[in-house]
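Structures are listed in the sections that come next.
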Structure I
Amino acid sequence: MTDIGLIAIGAGLAIGLAALATALAQAKIGAAAVGAILEKPESLGTVLILLVIPETLVIFGFTVAILILFTLR
């Protein structure tokens with residue numbers, strides 16, 4: 001395998017695993033959020049913020065993928 005191929009696999013793993021971790025986190029948070037909103041409707045703003053926080057993992061994974069692709073050549 002060439003070096004470029006390994007770099008591409010590393011970048012793909014960086015963003016793919018970050019997206020998978022985010023999906024798992026948001027699934028658990030989303031299930032708990034529905035219950036919290038049903039019990040206390042005024043908690044909607046807090047719940048939305050908590051649902052957005054795991055998305056930073058994807059942003060970090062994307063940043064790492066870009067760094068891998070463009071700095072290791």
Structure II
Amino acid sequence: MNVAKVIELVGESDVSWDDAAKNAVSKANKTLEDITGIEVQNFTARVDDGIISDYKVNVKLIFGVREDED
């Protein structure tokens with residue numbers, strides 16, 4: 001891979017921040033090829049009645065740019 005592209009995603013989960021990141025990668029993997037890594041940018045959560053009810057992570061997802069086969 002000579003060139004990579006980076007996009008930003010928000011993953012969500014009601015289980016954990018780790019699961020939220022995995023969800024973001026899993027969804028992206030359905031439409032993108034050659035995902036090589038992520039960089040976690042931010043952790044946030046929604047709290048209901050003193051308990052975390054929804055975990056969110058902002059991730060930068062890195063994947064290869066396809067080269068033309070001329």
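A short reminder: the numbers here are calculations on the coordinates, not readings from a lab. Everything numeric in this text was worked out from a predicted model, so none of it was measured. Cβ atoms are built from the backbone, for glycine too; each structure is taken alone.
Okay, here's what the table says:
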| item | result |
| --- | --- |
| When FRET efficiency 1/(1 + (r/R0)^6) of positions 37 and 53 (r between Cβ atoms, R0 = 25 Å, to 0.05) is computed for each of I, II, the largest belongs to | I |
| Answer label among I, II for the case where relative contact order in percent (Cα under 8 Å, 6 or more apart), calculated from the coordinates, equals 56 | I |
| Parent structure of the calculated result -6000, given that helix-only ellipticity at 222 nm (-39500 (n - 2.57) for each DSSP H run of 4 or more, over all residues; to 500) is the read-out and I, II the choices | II |
| Comparison of I, II - label where Cα Rg over 2.2 N^0.38 Å is highest | I |
